[in-house]
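Given below, in the form of structure tokens, are the structures.
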Structure P
Amino acid sequence: MQKGPAARTKNMLSTSVDIVDALEPLADEWTELADRARAAPFLYPGWFQAWRSAFDAGALQVLTARRGGRLVGLVPMQVHRGSWRSPTNVHTPAFDLLTVDEEALRALAEALFGEHMRELRIAPLETGCPALRALHDAARARDFRAVVQPAGRAPYLWLGDLRMQQRSLSRNLRHDVQRRLRRLCEAGAVSVQLADGGASLDNLLEEGFGVESLSWKGRRGTAIASHDETTRFYTALARWAASVGWLRLAFLRLDGRAIAFQFDLELRSGYYSLKIGYDPEFERFSPGKILAYTMVSRAVTAGLDAYELLGTDEPWKDRWTDLAREQVAFRAFSPSPAGRLASSAFLYWRPLVRRIPFSTRVVARLRR
């Protein structure tokens, strides 16, 4: 364990930051911290353990903030050639610095800008989140050059609207789902299965991954089953989520045959739809739309607050909601010669890279 810089004082106790070279010894404390912070499932140790085992992330270090011996903040980072990167990729819906208060957040943000670090990359962060503001302040204090890029939009449904007057789902969408469901029922016995992975998990995953690979995702090579590493990741993720009771595997069946599949997580008042796929043989019935509508209706009935569509901002999601969480990628370069070289390479030698200076609308949101 390497000792990091100490931070400020709060309630007569200082907040110190350490660097830990392994995730597993922290798992129980980490889980307790995530529970206290009411974090999304992507910030729990089980998520990162599955991610690291699947994507061969290399060396990972965990910055931990403690006060009075108790864990009050944490962020895992990937170490690579003098830079720190968040352990994330296209399969990561969101990322954040996990803390219980502003003091711990400042301490972690400051610790990320070490003396020998030339570059910091963290994504995807929600625009206007406290972590983004803290990173900007810490970068400025150390004379790092900070750049923020758009990283996408994560659509979601606010289910309170649906409970009140169904404003978030248009009348045309509801009528289309009902019409296609009637047609599907004319073709055979229709049923929806929702499994939590407590039994026959491997068989359910094999069936679900198979359905997802039949659609356009299989043709483009973006289905879970298209690559060994994604199969490993979602299998490990499912086993962990099933062990803590968060896994939801949903199937739309016609005469027992799965024609649509969703890989979802449910935690506290949120429902997270990670993957969805359908059998194109039944495309005329829009089985994916029918299944998604069914799961949204279930979430409303269950009293959940939000249904997170996640992923990229695809056209079909725009027909479901106009709400989205704007996300950005944060990068910072040190004032050292190596940092300036990396900054120049990123900003000027890659003219096709779209960038947004920190002084634009992002800063305006941070100052609110």
Structure Q
Amino acid sequence: MNIHLIKSPDYPVQEFREVIDLLRSFSGPVNFVSSQLEFKKDDFFFLTRDMRSTDFSGLNVLQKKFYLPDMGVPLSWKELFSLCRYYRDAINIPKDDFVILLTERLNTMNWFSMFEPERNAFVHCGDWDLFTDAPPQYPIAYEVIANLLRCLMKPDFNNPVKSFHQPSIGCMNDLCLQKGDIILKLKTADICKDCHQGLVDAGVDDEIIEQSFLVFEGMRTQLLFRKGLKRKRDPVAIVLNHQRRLIFPDLGNLELRLTPLEKALYVFYLMSNVGVRLNELFDHRQELLNLYRKFAVHDDNLEIESRITNLTDPLGNSFSEKKSTLNRKIRALLGEELGAHYAIKGEPGSAFRVGLTLDLIQIQEGFTANY
């Protein structure tokens, strides 16, 4: 099953990619497809309306339905879903696939997400910083998965509210009239017994339910780790997975994001447990080329060779720059104390190495045989 993620013009590309990367870090039968279509405001007149990020929670249902000049123009659910339908028709999306719109545009009912029977949904991506200190990609990714499951449960679409819990009980289907309430769901990472049975009764594939639990639990673990970042803890396994991503499974699939060249250098040192001196790096040029080609699949071959030549030049600055940058990213992700276990360390003239024991380094996809 595919979930096609699309965005309105207001939603920043980098934030859109962060949500997709987070969702893709959990494997299973649900695939997350990134949109290649950019909506043009000239084709959708309602996207040209003034937008302001304003809290509509103090208004009653009737007031929310009307234009308020001092608060901007919220979009209707019909308008938001029309973007999903346009994309579905333009790309010829199979009817069993989902199309989910990520947008910072306010909607008339001030909901932060909603779905419809045709397997379309939207998630409001703005204002999360007003309600939580969690990075916004977490609640947004949560709502993507939640809307998938809610739609698969086949609720009464004429009255979908009755399928939600009010007050909140820490379940995926909590109504959460305030955005801040969603943090309870992120902390519990749970689906209540009745809702789980509803998924089973609706015939939802067990593997889809299992993947959803993995996403919920993974995000909960990542958030807990981020909050306790400075606490002393022992190193955990780092995995180069089948998607060629460097992740920490014990930290909820937290991902170490590096550029392709940084990743090639780092994986080389992960696999070179005895260490390699800078002036010996050129002897391993072919190994580095093979790794870089695996990560930089869209780069020109001449450019790849040029960058590896620079990287292995003991008189150049490329190695020192890439090592410093990737070590800085490791410390930013894991904290100074824990990150020190994963950094590339060494003094000029001596061997550089990553000081992890072999049991904490897991390389998948046959890299050890043919890199």
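We did not get these values from a lab; they are worked out from the coordinates using the rules stated. Note that the structure is predicted; figures quoted are calculated from it, not measured. Cβ atoms are built from the backbone, for glycine too; each structure is taken alone.
For relative contact order in percent (Cα under 8 Å, 6 or more apart), which structure out of P, Q has the highest calculated value?
P
Out of P, Q, choose the structure whose coordinates give Cα Rg over 2.2 N^0.38 Å, for residues 271-326 alone equal to 1.11 when calculated.
The read-out comes from structure Q.
Taking FRET efficiency 1/(1 + (r/R0)^6) of positions 23 and 207 (r between Cβ atoms, R0 = 30 Å, to 0.05) as the criterion, which structure among P, Q has the greatest value?
With respect to FRET efficiency 1/(1 + (r/R0)^6) of positions 23 and 207 (r between Cβ atoms, R0 = 30 Å, to 0.05), the highest-scoring structure among P, Q is Q.
When FRET efficiency 1/(1 + (r/R0)^6) of positions 223 and 279 (r between Cβ atoms, R0 = 35 Å, to 0.05) is calculated, the result is 1.00; to which of the structures P, Q does this value belong?
Value 1.00 for FRET efficiency 1/(1 + (r/R0)^6) of positions 223 and 279 (r between Cβ atoms, R0 = 35 Å, to 0.05) corresponds to P out of P, Q.
Given that FRET efficiency 1/(1 + (r/R0)^6) of positions 95 and 263 (r between Cβ atoms, R0 = 35 Å, to 0.05), derived from a single structure, equals 0.40, which label among P, Q identifies that structure?
Q
Of the structures labelled P, Q, one was used to calculate percent of Cα pairs over 31 Å apart, giving 44. Name it.
Value 44 for percent of Cα pairs over 31 Å apart corresponds to Q out of P, Q.
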